[in-house]
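Some structures are shown below for you to check.
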Structure I
Amino acid sequence: MEMIDVLRAAVERQSSDIHILVGKPPMIRIRGAIEPLAGFPELSSEDTKRLIYSMLYEDQIARFEENQELDSSYNIPGLSRFRVNILYQ
């Protein structure tokens, strides 16, 4: 599974948010309700880290690891631009 696959599926479902959590499949918000993104497995901590880090530059990873939070954006030409908030809890 790659982050671009998660983002494409979420856009196709017209979701407003995507939540990536350890122990759950990618979750999406549709009209206020959060539901699992069909066809995706539960995420391990390694899966979660790999997906999140795949969207970040090295300096963003360093800031995230220092602050345990990061606000950013991620652009996929031809698909959309995404606002990203990463929080380690």
Structure II
Amino acid sequence: MDTNVRAHVIISGRVQGVCFRVETERAADRLGVHGWVRNRSDGRVEAVFEGPQTAVNDAVAWCHHGSPPARVTNVEVTWETYQGDLQGFSIRR
């Protein structure tokens, strides 16, 4: 049985205006992880994923390529303490 984990991710590159958030939400739903994703004012995308370690690892791995038109140049991952306070997955504004 997987341990529940939480990953805070910052994605750099051409990641805004290419459906990155919508596709992240779809990937998270498919993988069964909870959390959120949003555009940052500095042009990067930020996301938090919570759930079983294997599924969260898969969500983080997905961020390395993202949506087809995206061009990811860097993914920063900070592993945080699992909180269990997130339900579903949402796009934040």
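Where a number appears in this text, it was derived from the coordinates with a stated rule and is not lab data. A quick note: this is a predicted structure, and the numbers were derived from the prediction, not measured. Cβ atoms are built from the backbone, for glycine too; each structure is taken alone.
A few points about this structure:
- For Cα extents along the principal axes in Å computed as 36, 22, 22, the structure of I, II it came from: II
- In terms of mean count of other Cβ atoms within 10 Å over residues 19-26, the structure with the greatest value among I, II is II.
- When distance in nm of label points 7 Å out along Cα→Cβ at positions 11 and 35 is computed for each of I, II, the one that comes out at 1.0 is II.
- If FRET efficiency 1/(1 + (r/R0)^6) of positions 3 and 43 (r between Cβ atoms, R0 = 35 Å, to 0.05) is computed and equals 1.00, the structure in I, II: I
- Taking relative contact order in percent (Cα under 8 Å, 6 or more apart) as the criterion, the highest value among I, II goes to II.
- Identity of the structure behind -7500 (criterion: helix-only ellipticity at 222 nm (-39500 (n - 2.57) for each DSSP H run of 4 or more, over all residues; to 500), calculated), options I, II: II
- Among I, II, which structure scores highest (criterion: mean count of other Cβ atoms within 10 Å over residues 27-34): II
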